[in-house]
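Pasting the structures here.
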Structure 1
Amino acid sequence: LSIHGVGGNIGDVLGPALTGVLLLSFSWRGILSIYAAVPMFLAFLVFWAFRDIGQTGSRDVRSAGFREQMSNTRLSFKEHPRLWGIMAVAGLRGMANVAFLPFLALYLGLDDELGLGNASLGLHIALLVGVGVVATPVTGYISDRVGRKVVLIPGMLGLCVLTALLVPFGEGIGLIIILALLGTFLFSDQPILTAAALDVVGEKVAASTLGVFSFSRFVLAAASPLIAGKLFDAQGIESTFFYISGIYLLGTVVLLAVPLAAPRGQDEINH
């Protein structure tokens, strides 16, 4: 899961840097027009690449219907209450992340804050994500060997502390160091949380369980940018960063209380 996530991280690295460079020559409307066309091409690419997925098994095996899938998923949550805790942690993490990235960009770019140029802003965001390209598969590998919590708890605590440190040290070399350290944890914990859920559920309900996780994460995250925006307007970016830091801390507390299952195949990996 972590290695697959690297593909998205590479795009996240190139995107801000490329956007910053393009803004030197194009208006933001022109760039949005270009970006709007890209998903249309990707839709055909995905259709071609995924055309045989789900058709490689025996044709005699009956696929579970929607009602059966959801019934099995409800049963899985009933049999494994820890899934609710993992889902809560994933939701809190989503709340923090969806508020952090746009308000970090505002902090870097607004004249009333750091006032960085477009190219410099893009490079700072690329630094944040670029570190994640390297850190994500490494942390995923470590979690397979030593357990999910050993990686997740320091990561969540690190996000909490580093986000708060943006208030006193959020410029110059301090900003660069904090962004690099944030990149180590910001993108690496979601694949591990997903793996923690898959350690609990069976293969038959893996996709529907992850669908429930994604839905709950989106529901919890929907209001977070609005809250962060209200805090930003009322008290400035400092209150927004402290709000995000507090969510990471709450997620850490919940995670400490959730008993996670051992990674599947850990005995084979350790040997």
Structure 2
Amino acid sequence: MTHFNHIPESEKKKEWFLLLKPLLDARFARDCPHKSQLIHGMNLTDETYGWKSIKYYVERCLKHATDGKSIFSRVKEIKATSNPDYIINDMFAELMAIPYLLQKGFTDLKYFRRNGVDFHVKYNGQSYYVEVTYVHGPNMKTFHCNPEPNFEGKNWDYSRKLINLLRNKYREKEAQILKKNLPLSNCIILIFTHLEETHEAWFKHAKIDGIHPILNFVITQKIATIVHGISVYEPEPTSLGGVFGKLNTFAWKNYSNQKF
């Protein structure tokens, strides 16, 4: 591979890079590789969004998720699908789920995508089942706006559009969980996205019964649901039979800088 000359050769010999290389090669072989978030990130040297951040997610996976290497078995899908970046983004949602689950206090992470739910985890010896998904878009017109703290625009249609995207992903994962006959009280749906509209300021004005529309979506689902976007929206403490209120509090600083 002649790309990524800014990454030290010593890093390219490490497991994290060797796992990504077949995926990168497969993506470069498809149309418009410059549109890939993965390739874009690998080309950056920024600590937060560049290749070092990608390395962080891969290494956390290898260290903390049993059978985590299976997450990277996507080459055939990338080659066959009409939208390879959807496959890659779904994969990275699973990688991003790992530091989130660890920070919240879950242990014994096992990856099961091919044989069941995405992750099987434990908290105080109790088993929980985690489905992970990614909202790809489409981008909305609010991308061309600046969300100010006192933003009072009338983008009601955009808030509904975003909630519909989230709801569709939730229903898809809920159906998968129901097919597996798992106890809903022990299940979690983690929805990741990079849509700017998930920033809390975008839809402050569109509250439902005094509640931010994304948070309202989260707390009204039967299955414990988290939306992990530019802001993070979590269920009520009573979720998971009261266990969610006992979990560690989410903090961006800890999520981004965990040292395990």
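A few comments on the model shown:
- Identity of the structure behind -12000 (criterion: helix-only ellipticity at 222 nm (-39500 (n - 2.57) for each DSSP H run of 4 or more, over all residues; to 500), calculated), options 1, 2: 2
- Computing mean count of other Cβ atoms within 10 Å over residues 21-28 across structures 1, 2 gives 12.6 for structure 1.
- Computed 2.6 for distance in nm of label points 7 Å out along Cα→Cβ at positions 85 and 109 - originating structure among 1, 2: 2
- Across the set 1, 2, relative contact order in percent (Cα under 8 Å, 6 or more apart) reaches its highest value in structure 1.
- Winner on FRET efficiency 1/(1 + (r/R0)^6) of positions 165 and 213 (r between Cβ atoms, R0 = 25 Å, to 0.05) once structures 1, 2 are ranked, highest first: 2
- Structure responsible for 1.10, with Cα Rg over 2.2 N^0.38 Å calculated and labels 1, 2 on offer: 1
Read-outs throughout are calculated quantities, based only on the coordinates presented, and are distinct from any laboratory measurement. Bear in mind that the values here come from a model prediction, so they are computed numbers and not experimental data. Cβ atoms are built from the backbone, for glycine too; each structure is taken alone.
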